[in-house]
Structure I
Amino acid sequence: MELAAPYATLTPDLVLDALESVGVRGDGRMLALNSYENRVYQVYLEEGDPGAPAVVAKFYRPVRWTDAQILEEHAFTHELAEREIPVVAPLVLAGTTLNAFGGFRFAVFPRRGGRVPELGDPRTLEWMGRFIGRIHAVGALRAFAHRPALDVASFGEEPRDYLLGRGWIPQELAAAYTSVVDLALDGVRRALERAGDVARIRLHGDCHAGNVLWTEPEEGKGPPGRPGGPHFVDFDDCRMGPAVQDLWMLLSGERAEMTRQLADVLAGYEDFREFDPRELHLVEALRTLRLIHYAAWLARRWDDPAFPAAFPWFNTQRYWQDRILELREQVAALDEPPLAWQ
């Protein structure tokens with residue numbers, strides 16, 4: 001059961017007290033970072049190392065994940081970091097990466113700077129592909145025991161039923177939405193059939209540009225004038241699924257443009273892991289599931305005061321009309337031939 005206003009008691013004093021409980025002393029300065037599902041703060045340290053004057057404290061949304069699921073996420077990021085893959089893994093404090101204080105579970109991460117990657121640059125896409133390939137090579141070694149899988153039931157059917165069953169769709173649009181979302185899910189199932197039995201591996205799960213920090217190279221390292229490369233953050237949505245889930249969100253534009261971008265990404269990806277071309281049947285299917293799931297996610301979180309302030313356009317007549325149009329476009333896209341890069 002989701003809680004209304006789950007962060008009402010998460011005051012600045014509680015944040016500082018929680019950190020102090022695991023030996024991290026803030027100096028009182030903190031900055032709320034862009035996060036809606038959880039609450040994330042950059043906290044400056046009282047006696048910080050000049051090279052690391054701040055940490056990032058992440059307070060998990062109550063109820064959403066079990067302790068076992070969060071610890072499995074942490075273990076995955078540490079497994080990647082131990083192989084020198086540039087991910088931001090949580091610190092071990094008081095003997096664990098997941099601590100609790102004042103009714104909240106939290107983790108503390110080293111602060112990493114960086115900027116959004118330039119996905120219009122072919123060299124950047126190839127570089128991104130190389131590191132995602134390395135993440136997936138590790139992700140394929142074993143399966144998650146506690147984290148969920150990306151599937152039609154949890155990302156398509158259940159969100160659809162939630163929106164319709166809770167009356168989120170305006171009555172005058174309910175029939176149109178029901179018809180188009182069912183057509184879209186039928187198209188998703190056909191795409192899954194065309195792809196066949198593709199491998200499911202441990203994924204980042206939400207690998208868009210906002211979850212990547214592009215950093216400058218250390219002096220004497222890396223090509224002159226070129227950035228140091230990506231650092232992957234926020235594995236909060238990591239799960240089992242097809243490898244292409246971590247690739248398709250790097251693609252945008254018209255079909256010809258996405259084809260070129262895909263070729264750049266896979267040029268780097270296949271340096272470390274072979275890509276199964278059957279997964280290209282899933283690109284529009286995964287996009288469709290994300291669109292359905294995202295609308296239901298906003299609806300589920302609407303009692304959290306942060307959401308109406310951040311998404312004022314949600315649940316208007318125009319919003320649902322646009323979702324219907326969007327899904328109609330996806331119905332057509334699902335029957336198009338898959339992208340190809342060779």
Structure II
Amino acid sequence: MKIVDVHRHLWDVGWFPPTHLRLTAEANALRSDPPRDVDEVLERIKRAPTMDPTCDGAIREQDYYGIDVGIIQTLDWGLAYGPEEDSPVPVEEFNRITLQNVKKYPGRLFAMAGIDPRRPRAVKLFEEMVVEHGAVGLKVYPPCGFQPNEEFCFPMYRKAIELDVPVLIHTGGAGKLSRTRWTWPEWVEEVAVTFPQLRIIMGHTNLQGPFETGAYWRGLTAALNKPNIWLDLCDWQVLGAVEEKNIPELLRVIRVFLDAVGPLRIVWGTDLPQAGVGRRRQAATKTWTEIFKNLPEWGERYGIRFTHEEAEGICFRAAMRCFRNIDWAKTPLANERS
């Protein structure tokens with residue numbers, strides 16, 4: 001079974017505001033008793049294997065997990081901590097670096113532009129990244145301090161329609177400064193109604209906390225009868241979805257999703273590289289991949305029926321339908337039809 005990861009990342013130290021790295025280090029330091037030294041943790045973060053902009057690590061991860069195609073979500077954190085601080089590396093530069101490096105692995109890796117819609121030249125930069133550098137869409141990240149249904153976002157959506165590329169909008173609270181209200185799936189629903197021609201991926205389907213919270217139901221509800229919204233199953237595996245006690249409920253949820261919107265509106269993702277940090281997360285991501293590649297067999301174990309066609313829909317056909325701007329004939333999915 002072929003599989004497309006529509007939601008992974010590529011990072012480097014200079015792509016984040018210094019405040020973000022410091023707050024991440026402080027949070028990680030406090031997880032130990034006694035707390036670790038913050039400066040020591042910060043240096044470890046800066047040297048971590050996840051800070052690799054080359055795409056070489058991304059391809060190794062895809063090979064390890066058995067992922068055929070990966071789509072990088074470029075993140076613009078620059079304005080998250082106020083106008084007086086930005087990422088040391090300019091937004092246009094880290095976007096260009098990402099788009100340049102994915103070209104080392106044609107057909108295996110693609111990237112979406114990541115540009116905060118509040119930036120003065122946001123629309124122009126977005127267009128440049130698509131037309132001149134090959135970006136296959138736009139990543140919108142409300143945890144940086146805005147709602148995706150605010151009017152200053154609208155020019156970006158109109159440009160995405162013009163360029164015929166999808167937009168992935170993060171949902172579910174995340175980030176050190178994030179307010180949950182910025183990431184409500186209902187805002188994505190409003191965007192979908194306002195721009196019915198815009199292809200929208202609802203990042204994480206609102207789940208950014210423990211699987212047991214059931215936050216994904218709000219995402220599903222917002223997407224019902226909105227044929228231009230795709231539900232993104234990303235990051236769930238490191239939030240408890242593949243723990244043995246939760247697998248029956250996970251499969252039930254997937255069955256409800258399929259019955260509600262069909263297999264061509266559900267896409268699969270991992271949130272790598274962070275989802276592969278440590279043995280526990282690595283094992284969870286392995287299981288996550290295995291479940292969806294073998295969905296009928298996993299369903300049979302728990303008395304839930306899935307068809308091969310439904311598994312194909314989630315694993316790659318929905319991605320092909322959403323990213324119709326990608327030339328799939330030049331990827332490992334060359335012989336598959338959307």
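Annotations for the structure displayed:
- Highest-scoring entry among I, II, by Cα Rg over 2.2 N^0.38 Å, is I.
- When mean count of other Cβ atoms within 10 Å over residues 126-133 is computed for each of I, II, the one that comes out at 22.8 is I.
- For the structures shown (I, II), distance in nm of label points 7 Å out along Cα→Cβ at positions 278 and 310 is largest in I.
Only the coordinates and a few stated rules stand behind these numbers; no lab work does. No experiment lies behind these values; they were computed from the predicted model shown. Cβ atoms are built from the backbone, for glycine too; each structure is taken alone.
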